[in-house]
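Next come the structures, one after another.
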Structure 1
């Protein structure tokens, strides 16, 4: 009886947790603490050694987290700054915590439905904000989170719905309707460039996964033509055009006036971060050291930042090549393990992997609260069936 209550409480907590990630940082923080406590009270922590043996993803995630603890022992950052940084990467530990509860098809069913519900609610909320019926986000973008975070979530949700439409002819019209709403929202309502770039990458991945050679070539042509029309004729493509122009200018003929632009700033952050990594390439400057070390290099001006907007550089400055090896190992383990899943789950896992890689190039998804916890939940959800021999991998709910 007690075990049944704990199980049902876990399902409710997990569903509430993934929904809260889309809408409230404070609520998702409280729920994450409750999930951790439930993990201890229920005794699920006893299964951690088994997960470590069976799941390379869990092993690499915890090894990367261990690197951050090791980084506390050197560098000029204070102990409090180091602990604050480790706290930002705590979602790495959430992967085995969540996965230990996902040994039943029912649990995964609840979580996938919560993912669908949260995504649709965020999408409809965005349209209501755009039409003036909701006044929630004071930053000016019609979405509950930042446009970067929101666009990442919506890009993967679009990929999810495209696969559902491809696999389930009976519900295809409904999924295609959601896909159209998501695409219009991504490109004409919320101008999140990371999500737009990710959507293009995921569209090509879908073609690679599901079509033959002719289908793939046709998909490339359609994506290229659609993107060209968007860039050439839509007034909503200004930020994407700006990013392309900044990239061309920065790579071909750098000019000082390009730096204050959004994409120009990113290139400046990356250059300065690479300079820091070049001085301490092996172990970096230690956990929590990025702010102080970057400020030693850039005292003032528009290029002063606390985040290089690149996960590889954020880890590289703090933990050096050693930290990057473990982060790349974490990414590689997901790609390898995805190949062991049956096709529907494999496709989603590959899409999630691509989402994490693309996002890591332009942002710091593990450092950021919403993206980090969102990726942790979906990684645990996608890969849990593979490492639980007593159950069969389950398909996603309709």
Structure 2
């Protein structure tokens, strides 16, 4: 059995990101999408704006645009009276330049007129016809947003590999990127093995089990930007399973099969992978739940590759295996820049935690911030890999290292965020 960290490092070393790959036609694995559809996609190229931001000098407040030298020494007792020569709302191009003793009425976001360098907020003024009294000396350049002070044309606004979120959409819109270059979505084939499995809409018979993995794993893959390919339930028949796995390998970037990777009489996956020419890199990992883990690589005739994960059939084990090992691989493959490894945080255990100590153990529950610090609450009920009921609303996995059999409530622990 490999240690968890060893398995993680090996898996990530097997992954080539889309940014380094070309498809069978020699093209990069990118596509242009409309800005409105770019949320949660991975940016394929650096985005550089063609204009400064702000686009021009503009006012941050409602008030009066002035020349600072005209109002530098005024006060409530000795106000400065200026002639109002123009009114400038947002979106209006000023027509006049300020001269000595002049001001322009201006509104938030409006373009400053030539020669203006300071804004006097309207609370510090008193208007009388076409004149305004400045009742307090402002700071020089007060409330002016200068052209290019936030961003200068030609600089990188967003780097390639960024996961595009709502704030990024705003940035892209500002840069007038109506079409956004993104990496294509990874294709993940998912199949469940086992004669005992049925779909959720079938009538449950004695001895049967509803296949929850197909739905949970598809949902998880979608949440990380992949396109799941559901290949359904495959019976424990060698040739049928071999055909289905071959189909999965030929049409997906990553394959997830659940079940069939242990040491039972009907666990055929490792044998099939070897028969199909797979290079098996991992057969088991020293974690609980999720010890049976098969990882293999395949080279296809067009020289493209496929990464295969054979994960346990028990629902909790399947999800823990995906959170711990599959999701990082998917993130790297998708072209996401930066650290793709799981995020671990320090937290205070709210419950006593127990483990057998022989494998790195993950206990599921809720990770919350209370008074500025993380706290971990163990999910109620039995903690075994077949009990998916108390897996609901899981947001963290408490980690008990090898050799640790118990952690007392109130102690500090490491928790993997999920």
Structure 3
């Protein structure tokens, strides 16, 4: 780790204090220096400093006793675990540079630890992404179950628990990113990509606050998307309804937090799963719920796969078969000027449990107007809406027609 950042740290530190700075590895080899000519050479005084973990100063006469050593002060550098990982030295008369020595040592250690933590966090997120990927592609008898569970346990995953997979897709994030880039062109204090990444990291923090259980796993999956494995314990039987209510409430909290940032998202909720095989399927369900919800509702929101089982089945039909079915049942309605109105009326009436009162209230129309429209639907479609098969056939055709229709366009953020 020290080798990776030594050159940058030595150069930036020397600029601040006005004296040459070198950084060595544990073998006393200079790996970072404000004077580049010293790179790769041995700084012999560092060997004792590292061995005994204490600082030392040498004047011009004393320095001549050590190979590659100039007058100055040398101190050991410790990692965040307290292990000595190298040394730093400031060149100059000891009386002049000693006041800087401990300060520079501490500053280098702070910078080093920040980089260590940053790299640890990055590696942790990359490992989490890999684990989620492996869970989503798990195949019994082919995937290495023991290895996957071992890695997942390190992040709080409990194989004895049931989990609900949740997919999150930032909605029209490209628009937000364009604004950031425009603002940054006027104020160049930070690069736009850095600000965009900071925003994505902040969203991940908010997601983890909404799902804070130690067994919950949340991760950024790339391309403005996130994924959550929400733990619901090891005895969920009989509590499914309340568990899903709580899950939806936590998802609502995410949307509220995003709204404060002038952002929105579509969220898909998959089925509860009790093992890796089920989790793999439920992972796919969460993303299907998200896509189906966005398609049918034309916007962001929270979409549970349990509410989209019919749509999930319809979406799996062969396109040719699906299109013929739609054409046979919907063609006559498409010729009407009030086609959109008739479609929404019939769908709302069906989804209101065929209640005239509820459907009229939902559509904000009078019951007589609703009855008129239903009679018109019967006449145009040559159907009997009190006949279950006729009603179901038209309902499915209208849902399919809406599914294959154009959705809201979203530009992907690269």
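Couple of notes before you dig in:
- Looking across 1, 2, 3, the calculation of helix-only ellipticity at 222 nm (-39500 (n - 2.57) for each DSSP H run of 4 or more, over all residues; to 500) that yields -4500 traces back to 2.
- Top of 1, 2, 3 by relative contact order in percent (Cα under 8 Å, 6 or more apart), largest first: 1
- If percent of Cα pairs over 28 Å apart, for residues 59-202 alone is computed and equals 46, the structure in 1, 2, 3: 2
- With respect to Kirkwood radius over Cα pairs in Å, the largest value across structures 1, 2, 3 is given by 3.
Just so you know, all these numbers are worked out from the coordinates, no wet-lab data involved. Being a predicted model, the structure only gives us computed values, none of them experimental.
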